[in-house]
Structure I
Amino acid sequence: MEYAVKTLQQAIQHFADFENCRKFMEFMRWPDGVIKCPHCGATKLTWLAKEKVYLCYGDHKRKKFSLKVGTMMEDSPIGLDKWLPAFWLLCNCKNGISSYELAKDLGVTQKTAWFMLHRIRTSFKDVEQIKINGDGGPIEIDETFIGGKYQNMHRSRRRGLGNGMKADRGKAMVMGMLERDVRKVRAKVIPDVSRETLQNEILNQIEKKSTVYTDRATGYDRLKAQDFVHETVSHVEEYVREQVHTQGIENFWSLLKRGLKGTYVAVEPFHLDRYVDEQVFRYNNRATRDNPLNDADRFMLAVSQIVGKRLTYAELTGKVGEADF
């Protein structure tokens, strides 16, 4: 679908009309034009314009449902005229957007904006990933540490880490894999950087016999025995040796940290995975010479991924586990 809305200003004006929101959501949720009840799958429905809900004639209790039911927006009192511009902003602001800024832009509270942003990040996550097979070129693998500087920590926390310990202790760890030729990245928070953790992630994400480039961390030192073509570069001596380097994934780390430090300032490790998913989404769907995506393309891709995902406030704040949807 070639969408006429191309800028944020146009999106705000367009989605201020609920009828435009309805038509857009119908197309994104049911692109074949057949609207189905999210509870029973029935197609015999009536649109109740006054209540802004559908009425299903199926044999079940929840006969009425809105456009948000079955998506990560379910049970939200916030209107689509605010949800959809919020999607646009988070998809297209290169370094993200803070909850305080979004609250000011939409006219909601900071707490509401914070909850909205985390729910939108949930839709960014690609849940149907297949193994990387090496067709996208060599795969660069690296890990990084996210957290404050050791010298800036409160003395009680530094005391807990112990004297003389490295600055990366007490930080969250993120592992990333970049397919060099197609410029697609995968990243996730990991519990530690042990050999077992790193190599299990590689075995789960990458097909054997693929070419992988890493630094000389001991966690990667048995990849050849695992049937990978493995080349390393020592950052003590050099950063690039012909085609062997990890500069591409290092570039992704710089973008991730720029957003975390410059926009979000302080991120709890409990929520870090969703911030990583946000940056992965923007990186993998940025405009390139071979893939000239624009703001509307990224927006529509994100909205197309909202079905079947859910994040409640209790889950977000750690009061219960993740909901089954």
Structure II
Amino acid sequence: MGAPAVSVRCPTCGADLRVVLAAAPPTQWFPCPQCRNPVPVVVPRDPPPLYSWEVVPGLYPALPSPRRPRVTLRRLAQVALVSVAAIAVVLGGVLAVLGAEALGPGSYVVSGTVLEGGSGGGGVPASGATVVLTTDGGQEVVQHTGANGVFSFSHVPVGGISLNVTLPEYAPATVTTFASAVYNTGTTGLTVTLVPGSLGNGTTTALSPFPDLESFVASIGSGVALLGIVAVFGGVAAVVTARSDRPPVGVVGGAAGLLAPAALYFLSIGGIFPMLTAGTAVLAAFGAFAATSRTVELFQVGPESRTT
């Protein structure tokens, strides 16, 4: 099948002419009936109007050349990785200061009320109950409640505190708490309710996940070390991202910041300091952005692509 007849316009004088194209060659010349200048016509390869720019040169204005965006996704990922490193350093420093303050000296008052509980609920003050307080250093102090069931211990040192309450014909009850300058789970206004039973079915209530000061400081030290590792991963990933396009490194750096709050939670210090909780949330947000953006670029360009 031969090429169709097309209508073109002379680029010199603007006259219209209709020509019948042959199947070949691709470019054919026809004289303008008005100015007699030859008009080049290209055999259309696509249906109209996609080929009109070939038939009538200069009909459409030239499009502006595309411009690269001023801020690329890679640059944003680099900023996020720098933020991960900086926030991790700040949070690690704050946590180290809190750990040092927790080791400071101090004394506290531990007081509360012992109640006799029954099957109907409620309770009445337990008179004559034996309350044994054990300090973090292993020292024991014994008191007996009066008619109002109240007990009170003074000059209790920093650290874990254990209260063991016993009363004849009632199951023993143990309450553990923690007191320090930076973390206190409550030492006054404690209520211990005894239920009928024997020595073999005692109950234990833990107000703190830390049984002693040593475990608390050890968890803080582990958190400081963890945040230091996150800062190193984030800083190295930011430097590598700035110098060369290696998306997997950015994914690792971002994932380190994203997983830091979960690691602090398992160390039992993720939710006890409000400032640390807010800081780790911001850290996780920057880490998630860096890891996600670098993952998207990794799947777009492929693992073997490199930018020189």
Structure III
Amino acid sequence: MNIYISGSLAYDRIMDFPGKFSDHILPDKIHILNVCFNVNGMVEKFGGTAGNIAYSLSLLNEKPFIIATIGKDYKNYFDWLEKNNIPVDGIKIIHEEFTAGAYITTDRADNQITGFNPGAMKYPSRYQFTDSKAESSIALIAPGNLDDMIEYARMCRSKDIRYICDPGQSLTIWEKKNLKEWLDGSMLLISNDYELELIMKITGMDKKELLGITKTIITTFGENGSLISTSEFDARIPATKVHDVVDPTGAGDAYRAGLLKGIVTGRDIQTAARMGTVAAAYAIGKYGTQEHYFTYEDFIERYRNNFGEM
């Protein structure tokens, strides 16, 4: 099965400030704010929606195909993807830009100041599904370049390729007409509960009406699991047991990878969603979105321990 992942590729550059931001920001001088925080150092981690989902899929013995853009500083990311058996052929290099980057500084009280440079993500990747066949292809369209998100859904519909809509943090830039068109004909919409409320607000449609244009809606609730909704039934899926919650960032992308693995291997949607929660549990246990590791045998065993046989 050809699994296409459209979304973003980014570097997360994480810094720790040993003090508190509040000790250096004067409330009565906010209008002329000019501060500098000396940090202890910086670590660089691989991120972005497409990269995160593809990484967890590679751990599940799949070979996903990323369609996205990346900047002139692509080499380290390409080396990482190739090391994890993830093709880079569908990634377009924008030589005049840097890769999208989040610059995150956290103080001693866990407050954060983040600067985000979209960089290469400002440009569409314009991949053509020339050799893609409907019966052997599936696409997940995650937050990334908006033109790509819209156009790839159109291409999938024209070729009868199943596609999953995952709008996430892109929702603030969608217009009603485009969002409704994007969802119409999709096999599945996945979001958290807050994002679902935004989708309903933007489209002017309630959940029942949304299920008239997409076949299934999966709503995630963090530690409270997820909910599968179709026109025929609702099914609650509990979260997988986690002993140490280190960093919830990236759990949603890992969930999507497990869900996709279930779908492409012919599991029913409830089993696929449970596979999503198992993958998410691994991500939560590590700091960073592509820091967790497991074998497929480990994954199956953890699934069985939580839910029984697949």
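None of the figures in this text is laboratory data; all of them are computed from the coordinates on show. Predicted model only: the values in this text are computed from it and were never measured.
For percent of Cα pairs over 28 Å apart, the highest value in the series I, II, III is held by structure II.
Please compute Cα Rg over 2.2 N^0.38 Å, for residues 113-248 alone for structures I, II, III and give me the label with the greatest value.
Working: I: 1.21; II: 1.60; III: 1.13.
Looking at the calculated values, the largest one is II.
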